[in-house]
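Below you'll find the structures, each written out as C-alpha cells.
Where a number appears in this text, it was derived from the coordinates with a stated rule and is not lab data. Since the structure is predicted, the reported quantities are computational estimates derived from the model, not experimental observations. Cβ atoms are built from the backbone, for glycine too; each structure is taken alone.
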Structure P
Amino acid sequence: MRPLFLILSFILTSSLHAEEPISRILFGSCIKQDRPMPIFETIVDRKPDAFVFLGDNIYADTEDMAVMREKYARLSADAGFAKLMKSCPILATWDDHDFGKNDGGAEYPKRVEAQKEFLDFWGDPADSPRRKRAGVFDSKMFGPEGKRVQIILLDTRYFRGPLKAGERRVGGKYYPEPDATVPMLGEEQWKWLEAELKKPADIRIIGSGIQVVPESSGQETWANLPKERQRLFDVIAKTKANGVFMISGDRHWSEFSCVTENVPYPIYDFTSSSFNQIHPRGTPTENRFRISESTYHKENFGEIEILWDGEETKVDVRILDMDGKEVLEKVIRVASLQSVK
C-alpha cells in the first residue's frame with residue numbers, strides 16, 4: 001500500500017497553483033537508507049517551494065524487488081524524510097543504485113519491475129504518463145508567464161548502452177566511447193525532450209543523475225558518450241530553449257562546472273552529492289570545466305534561489321552543508337542564458 005505522505009505529496013504537487021511563481025528549489029542525491037539522515041531536517045527548515053531528488057535515492061543494488069521495496073521502506077520510515085515529503089512538491093529521477101545495478105544501463109534485466117517500484121514509492125498515480133512508457137523521465141511547469149520555471153528530469157539508465165572500459169584511473173575505469181550509436185536517452189526520450197524544450201518557459205532546470213558537463217576522468221558522466229552529450233547541447237540550440245542550466249548528483253562531492261564551446265550559451269552544471277555519505281577518498285577527479293574554487297565532500301544539498309526582477313532576474317545557486325551553511329555559491333543572470341540571435 002502506498003504510504004499516505006506520498007499520496008499527499010502528489011496531491012500537493014498536482015494542485016500547486018499554476019499562477020503562483022516559485023523562487024526556492026532545493027535538490028540533492030545519494031541516500032544510504034541504513035544511515036542517519038539528519039540533513040532532511042535542515043532541508044525542511046529552508047522552506048523549499050519544490051524539491052528534486054536526483055537519484056541513488058536508495059542503494060538497492062538488487063534484482064529482487066522485495067529487497068528493493070524493503071529498502072524504500074527504510075527510507076520512508078525516516079522522520080525527516082517524511083516531513084520533507086509533506087512540505088512541498090517533490091520531483092524525482094533515479095541513478096544506478098535505485099535503478100537496481102551499480103553503473104547499470106539497458107542490460108539490467110529487472111528495469112521494468114524496478115520502474116514500477118520507483119513509481120509506486122514516489123506516488124505516481126495510475127494515470128501518470130510515467131506508468132504508460134518506458135523510463136522515469138518527467139517534466140513539471142511552475143508559475144505564470146514571465147515567471148515560468150520548467151523542471152525536466154532525465155532518465156540516464158533505462159536506455160543507456162554499454163560503456164567503454166579500460167585501465168582504471170583515479171576516478172574509475174570508463175573512457176569516452178566514439179561509437180555514436182551507443183545511446184544515453186533512447187529515441188523516445190529524445191523526442192519527448194525536444195517537445196518539452198519547445199514549451200514556453202523563462203527558466204529551465206534539467207536534472208540528470210550523472211554529471212553532464214564535467215569531463216570523463218574514469219567515472220560515469222555524459223562525457224563517456226560524447227556524441228550523446230553534444231546531442232543534448234544541440235537540442236537546446238535547435239529548440240531555442242533559453243534559460244537552461246543543469247543539476248546533477250552521483251559523485252559524493254559537490255562542484256560547479258560550465259562549458260562554453262559548441263553550446264548556444266554557457267551551460268552550467270551544479271552537482272550536489274551526498275545527503276549522508278562522505279567521499280572516502282576526498283580528492284575529486286580532474287575536471288577542466290570546473291568553475292567552483294573548490295569541491296565539497298561532506299553531507300550537503302543544493303539550493304536554487306530565483307531573484308525575479310524582469311530582465312535583471314538572477315539565479316543564485318548554493319551548496320549548503322549539514323547545518324545549512326553555504327560552502328559553494330554561483331550567481332548567474334538569466335539574461336546570459338540566451339541564444340545569440
Structure Q
Amino acid sequence: MNAPRPRCLALAGPTASGKSAASLAIARRWPVEIVSVDSALVYRGMDIGTAKPTVAEQAQVPHHLIDILDPLQSYSAADFVRDATRLVQAIAERGRTALLVGGTLLYFKALLDGLDEMPPSDPAVRRAIDARALAQGWPALHAELARVDPLTAARLPSGDAQRIQRALEVYAVTGRPLSSFHTGGAGKTTGVLAQNDLLALEPVERSWLHERIAQRFDAMLAGGLLDEVRRLRARGDLSPSLPSMRCVGYRQAWEAMDAHGETLQGAPLAELRERGIAATRQLAKRQLTWLRGMPARQVVPCDAPDALAQVLQAVEQRLGAPA
C-alpha cells in the first residue's frame with residue numbers, strides 16, 4: 001500500500017497578482033514553509049527582474065527553491081517535481097505544511113497530474129542546437145521540428161526557443177519525438193498536490209492587473225534592473241539563448257542593450273519599458289490560460305478589496321484555524 005500523500009497547499013496566479021504578500025500573511029498565521037514554484041527565482045544574481053522575495057521577507061519564513069542555480073544552468077519541470085516532492089515530504093516530517101507559491105503553471109500542472117518520465121538534458125546537444133539557432137533562427141528550427149515531431153511542433157509557436165530546443169534535444173538524444181513520451185504510462189510520476197488544494201489569485205478586471213504590471217516594471221527599472229542585466233552581461237559566459245536570460249524583463253533589456261548599447265536613455269529606454277510591460281502582459285495572459293485548464297482550483301479575485309481575507313479564509317478551511 002502506498003504511503004499517504006503529505007499535506008500541502010498551493011497558491012498560484014499570474015505575475016503581479018499579489019501572491020508573495022498573501023503567502024507571507026499565511027505564514028504569519030500557520031506553520032508553513034514556502035516552496036517557490038517559479039522557474040526564474042531558482043537563479044542567483046537575478047533578484048530585481050524576478051521580483052524575488054527580499055532577504056527580510058525570506059527571514060520571516062523558510063523559503064525553498066530560490067537561488068539554487070547559476071544562470072548558466074537549466075532547470076526542467078522534471079527537476080522541479082523531484083525537488084518539490086522531496087521538500088513537501090521533509091516539511092511534513094518537521095510538522096509543518098508546504099505552501100507552494102508561484103506563477104510557473106507548467107510546474108503546478110506537473111504537481112497536480114504527475115509528469116511523464118523524460119530523458120535527461122544533454123548540455124553538448126543544447127549548445128549545438130543554440131549555435132544552429134543563432135545561425136538560422138528559431139523559425140527554421142521549428143520547421144525542422146515539424147518534420148521529425150509534427151505533434152509537438154503544432155502546439156509550439158515558431159519563436160518558442162526554449163521548448164523547440166528541448167524537443168529537438170530529446171529527438172537528437174533518443175531518436176524519438178518528444179510527443180512519444182507524453183503517454184501517461186507506467187513511467188508517469190504521481191502528482192504530489194491534491195486538485196482541491198490549489199488556490200488561484202485571478203483578476204476579474206484585466207485592466208487592474210495591467211496597471212499593477214506597469215507599476216511593477218517601473219519599480220524594477222527604478223530599482224536597478226538595468227544594472228543587474230549589465231552585471232550578468234559582464235560575466236561573458238551568458239547569452240540570450242539561455243533559459244535564464246529568456247525570462248521576461250531580462251530578455252527585453254538584453255536585446256535593447258545589444259541594439260543601443262548598455263547606457264539606455266531617452267527613446268531606447270522608453271521603448272524597453274513599453275516592450276517589457278507588453279511582454280509581461282503576454283506572460284500573464286498565458287498564465288491565466290493555464291489556470292483555466294485547472295478546473296478544480298478555488299479562484300480568489302485578486303482585485304477584490306477583501307482578496308487577502310478571502311485567501312486566509314480558504315486556507316483556514318483546509319488547515320484549520322490558526323493556533
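Annotations
- Looking across P, Q, the calculation of FRET efficiency 1/(1 + (r/R0)^6) of positions 24 and 256 (r between Cβ atoms, R0 = 25 Å, to 0.05) that yields 0.85 traces back to P.
- Here distance in nm of label points 7 Å out along Cα→Cβ at positions 264 and 304 is compared for structures P, Q. The highest value is that of Q.
- Identity of the structure behind 1.4 (criterion: distance in nm of label points 7 Å out along Cα→Cβ at positions 32 and 64, calculated), options P, Q: Q
- Structures P, Q were shown, and helix-only ellipticity at 222 nm (-39500 (n - 2.57) for each DSSP H run of 4 or more, over all residues; to 500) at -7000 was computed from P.
- With relative contact order in percent (Cα under 8 Å, 6 or more apart) derived as 26, matching label from P, Q: Q
- Origin of the derived value 44, 27, 11 (Cα extents along the principal axes in Å, for residues 272-311 alone; candidates P, Q): P
- Computed over structures P, Q, Cα Rg over 2.2 N^0.38 Å reaches its largest value in Q.
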